[in-house]
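S.K.: These are the structures in question, set out in turn.
Derivation of every value follows stated rules applied to the coordinates shown; laboratory data play no part. These figures come from a predicted structure and were not determined experimentally. Cβ atoms are built from the backbone, for glycine too; each structure is taken alone.
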Structure P
Amino acid sequence: MDEFDLDTLAVRAGIERSQFGEHSEALYLTSSYVFGSAAEAAARFSGEAEGNVYSRFTNPTVTALQTRLAALEGAERCVATSSGMSAILSMAMALLKAGDHVIASRGLFGSTQQLFGNILAKFGIETTFVPATDLAAYRAAVKPATRLFFVETPSNPLTELVDIAAVADIAHGAGALLAVDNCFCSPVLQRPLEHGADIVIHSATKYLDGQGRVLGGAVLGKHDTMEEVFKFLRTAGPSISPFNAWVILKGLETLRIRMQAQSANALTLAQWLEAQPAVERVYYPGLPSHPQYALAQRQQKTGGAVVAFEVKGGREGAWKVVDNARMVSITANLGDTKTTITHPATTTHGRISQESRDAAGIRDGLLRMAIGLESVEDIKADLARGLSLV
């Protein structure tokens with residue numbers, strides 16, 4: 001379906017109707033499949049014949065999701081997983097081994113930092129964390145054993161941008177792959193492979209579903225690279241359920257209109273926050289005050305739907321804003337049609353050390369909001385109540 005626009009791909013890609021001719025994508029809730037003969041079963045299991053074998057690694061609904069996501073990202077292949085974190089784990093376990101070295105941007109989601117810094121370290125995989133925007137630091141961190149660069153752009157929660165093309169050049173010069181977590185933007189706003197990345201990671205739980213209903217993840221890239229990820233998933237089993245895949249498939253149909261509307265709300269709110277006396281700083285790539293505003297204009301379609309801001313008074317001031325919200329949801333999830341607010345230092349990044357939080361710029365007064373589809377005036381009013389008490 002290469003000839004179709006992104007909007008059409010989001011609605012049509014991956015559909016293969018059964019003999020019943022269903023219009024909406026079918027949901028195949030089955031653990032296994034019946035073969036016509038012993039020879040057919042043997043050929044399916046060996047990979048000599050195409051077809052479904054067992055829903056841990058082959059399912060028609062999951063295949064439809066993988067086909068659609070690959071089309072949206074411009075990737076040769078997609079491997080869907082049970083969550084965003086299982087997507088990162090699957091990629092790492094499939095492509096890295098003991099003695100390998102990873103270079104990662106410092107401003108990663110807290111669980112991602114834990115995975116690279118602690119869990120993978122137990123298996124002899126070393127990670128060097130560098131400032132997300134410092135190209136010289138990426139170059140200086142390269143070692144003979146460097147095999148992977150891993151970045152988030154925009155980062156969680158400070159919306160720092162990584163110059164994908166520039167870091168891709170550094171990675172490829174070192175003989176390494178570049179993986180980009182594209183969770184905040186989705187393929188509607190940013191397509192990392194077009195800028196030189198080798199792998200794209202998604203927490204499909206966020207904007208791809210878009211309504212906070214199910215968990216899911218995805219790894220995308222070249223066919224041969226994804227074959228290694230698929231082999232790990234087939235054996236280890238961090239698989240997405242067919243039901244979750246079906247829900248995310250339906251979410252993709254409205255991805256562009258949601259992202260455009262939520263981005264517009266986010267920009268309006270970010271501009272309003274900059275004018276509030278109780279707010280010390282706003283982090284949003286769509287604002288001219290953002291240090292990488294020019295890069296955002298080149299690399300993204302909009303500034304996205306996530307806004308972070310620092311409130312005067314440290315944690316006490318930030319918690320006043322959170323606790324006085326009556327409409328905005330106090331939750332660490334993002335990508336929902338409902339606006340959410342969280343205090344990163346004590347939630348999403350609460351498990352990492354104070355030293356690591358300081359290095360990443362996650363101060364006690366920082367709040368992160370993922371802007372939804374409510375009236376932006378109502379969102380402002382909900383925040384104004386707490387900001388007036390700071």
Structure Q
Amino acid sequence: MSAVPLSDAYRHLFDDAQVRPGLLRQRSPLRWGACPPDVIPLTAAEPDFPGPPVVTDALHAALADGYFPYASLTECGELREVFSDVAETRYGIGSHPDRVVAAPGTAAALWGVVHLLCGEGDECILLDPVDLLFGQAIDAAGARRVYCPVDKGTGLLDPGRLASLITSRTALICMCNPHNPLGTVFTEAALRAVAETAAAYRIPVLSDEVWNEIVYPPGAHVSMASLNTGNSPRIYTVTGLSKTFALPGLRMGFVIAPTLREADALQLTFRRLGATYSMTPFTQAGALAALRHGWPWRDTFLEHLREVRDFCVDRLNSIPGISCNRPDGTYVLFPDVSATGLSSRAMGEFLLSRARVAVVAGTPEWFGPAAEGNIRISYATSRAVMEEAMHRIAGAVGELLTGGPAALQATGARR
């Protein structure tokens with residue numbers, strides 16, 4: 001008898017029954033717990049599925065003796081070694097473990113890199129639109145945001161436009177690949193152009209690659225730090241476990257610094273911020289289990305996500321007034337709703353009020369000025385949940401377009 005394929009062995013972990021709204025309302029305060037019971041939340045980019053069973057087993061084992069000690073700031077050697085091997089074999093980044101800096105989540109990793117490299121009066125180039133964490137970190141460091149537009153329709157980035165934004169005050173270029181919220185997976189040519197521009201001006205690059213394992217075939221993620229360029233750009237690669245293994249609450253992120261000296265400087269920055277102290281021994285145990293044994297789970301998760309992505313994109317594009325690109329990566333969609341006549345904020349209010357579906361509006365505070373006209377939808381849940389959500393959205397938008405202002409006024413939403 002032949003062995004059961006690994007993907008088939010894990011398929012049941014993504015059945016509709018695995019998504020339990022009652023439990024999620026207790027355990028997911030940013031998503032299910034933030035909404036009334038009759039609302040379907042498609043907001044925070046966190047999966048509704050339990051993470052890999054091997055991680056749960058490792059955490060149980062780490063807790064079994066009942067001891068809850070402080071975490072050491074120096075005893076992360078095994079974790080850095082394992083992640084360094086993953087970075088080389090899966091991402092092509094030849095890094096020594098001493099260049100790997102562990103952090104309590106990718107958000108903390110972003111903050112650490114920005115605070116290391118930027119200060120009062122500096123300028124940081126970031127993409128527009130892009131996730132809010134970049135701007136928040138730049139603001140907290142006292143630097144100024146400089147937006148470089150990304151074409152929302154094609155996902156293309158103009159390297160010439162990027163170069164034109166560089167001034168004597170530019171301290172950092174921030175990339176997000178795969179891109180949140182557009183779902184773009186940047187090509188090697190685009191990444192090489194950015195790397196060469198950064199090297200020519202001697203500007204470091206923060207490359208957020210936390211979505212690097214959520215890329216749908218035939219697409220392929222290329223890590224900027226894996227490229228051979230004529231110059232030697234200083235690239236800080238940030239990634240983590242939250243998206244790959246459905247472990248956002250584990251708070252496990254990594255930075256691959258350009259050199260050992262810069263890794264030491266970054267570690268000192270984390271200590272000054274106090275961030276490293278929250279990386280518990282139990283987090284490290286779970287991270288080791290995921291990095292060593294969680295990949296079959298991830299492969300099946302990606303198969304599930306691709307099926308749900310294709311269903312949602314086709315369904316959204318069948319709704320008059322809405323158009324949606326098919327993302328190459330991530331598990332978020334960024335449909336254009338401008339043809340409905342509603343702003344991003346108004347559409348978010350309308351869908352919550354009329355369809356009882358919560359989405360993230362494409363407003364400047366979430367994704368930058370260029371996000372207007374779009375909403376973001378997270379689809380890392382069951383097919384059944386997304387079928388019901390799409391049914392509700394289609395019905396509400398259909399009523400809006402046929403009923404006009406009266407339908408809008410009945411909901412209390414504003415144009």
Structure R
Amino acid sequence: MSETTLRGKVAVIGIGISPVGKVPGRSALWLAADASKKALADAGLEKSVVDGVLSCHAFASPFHRFSVALSEYFGIQPTFSNTLQVSGATAATMFNIGAAAIQGGLAKVILLTAGDSLMTGLTPEMALRSMTESRDQQYEMPYGIPVANTFAMTAHRHMREFGTTAEQLAEVAVVSRWHASRTPGAQQTAPITIDDVLNSGWVTTPYHKLDCSLISDGGAAFILTSAEHAKELGIVNPIYILGGGECYTHEHIFLMPSLTSTGAVMSSRNAYAMAGYGPKDMHIAGIYDCFTGTVIMMLEDLGFCPKGEGGPFVADGHMTYGGQIPSNTHGGLLSFAHPGMPGSLFHFYEVIAQLRGQCGDRQVAGAQLGLVHSLGAGYATNATTVLGTENVL
């Protein structure tokens with residue numbers, strides 16, 4: 001074990017979440033600040049102790065330096081700050097970088113926060129522009145390859161190579177909706193069936209409307225500090241960052257090394273190695289679920305089942321209670337909420353709440369180890385974080 005490992009040296013001591021779904025009249029800054037106030041209250045701290053802020057861009061906000069604008073809005077002046085951008089992978093990257101910054105002495109108490117108002121804060125023209133500007137204007141967009149199509153390509157290839165079925169994809173959406181029905185405040189809670197998914201209309205084959213994540217408003221926030229400082233503060237339920245890993249394989253989908261194997265293989269391998277645990281040790285997972293097929297591929301690449309067996313794995317009930325790895329127990333991006341880049345922070349919120357034993361009727365019994373995986377840009381960016389209840393130092 002390297003002496004420079006982050007294993008167990010940083011703790012999450014506060015969590016907060018804003019209202020999600022349709023939150024009219026509230027800006028991205030308000031949503032992030034609301035979650036931040038709740039995270040600080042959860043930690044029992046005043047905002048004056050925050051000396052580091054990490055955030056990400058918001059589509060419905062004009063601020064390029066969102067972390068700086070948030071600090072101004074929130075009334076703090078941190079000495080460490082950054083606005084990160086690696087698409088959907090940004091959430092796990094924030095935790096990895098935040099832990100490294102604390103361990104490196106750049107900050108003592110870091111606020112990780114993000115918010116966006118995709119549902120009420122964007123006009124159709126703004127939404128279209130944000131979608132088109134996210135892909136290369138020379139080599140991809142002229143050929144009709146926005147982000148959704150890149151993920152659709154990988155799903156087509158997975159179905160062709162491994163026999164994954166539309167019904168197996170739909171099962172991911174059905175399970176996620178059932179999880180959301182048990183989660184207070186979730187955006188979509190009405191039960192759905194496989195037939196409902198298959199009859200919900202095409203978005204981009206093989207994805208139907210209910211195979212796709214939601215459009216939402218919302219924000220989340222977390223307070224990080226060293227394990228030693230958490231002990232000094234008398235925090236009774238810290239959750240420790242045990243391992244982190246990242247991998248960036250390509251920018252353009254036509255240069256993706258494999259359409260059915262992603263950088264999650266490497267990012268999770270590194271996170272597991274740092275944590276000293278493997279996939280079979282995890283009790284709970286938060287897996288980025290922009291589309292149903294994404295979950296199936298990630299279950300494979302994160303080591304929860306062999307390559308090509310993700311479809312049967314889901315169909316056999318292994319991503320829900322009683323299965324091998326209960327995943328997205330809040331409903332995920334498919335049913336809880338998806339306000340863009342902050343979306344995967346909700347996975348962190350749920351996994352941390354599960355590890356704290358605070359999830360009531362949806363609690364995974366005995367959960368002590370959890371994994372969150374964030375990804376984006378047609379699998380170009382991948383970041384993994386392993387979390388646990390025990391200080392392993």
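S.K.: Using Cα Rg over 2.2 N^0.38 Å, for residues 47-246 alone as the calculated read-out, with 1.09 as its value, let me know the right label among P, Q, R.
M.R.: This value belongs to structure Q.
S.K.: I've got another one for you. When FRET efficiency 1/(1 + (r/R0)^6) of positions 79 and 295 (r between Cβ atoms, R0 = 35 Å, to 0.05) is calculated, the result is 0.35; to which of the structures P, Q, R does this value belong?
M.R.: Numbers: P: 0.75; Q: 1.00; R: 0.35.
Going through each structure in turn, the value belongs to R.
S.K.: Quick check for you: by relative contact order in percent (Cα under 8 Å, 6 or more apart), which of P, Q, R is greatest?
M.R.: R
S.K.: Which structure, out of P, Q, R, was mean count of other Cβ atoms within 10 Å over residues 63-70 calculated from, if the result is 24.1?
M.R.: P
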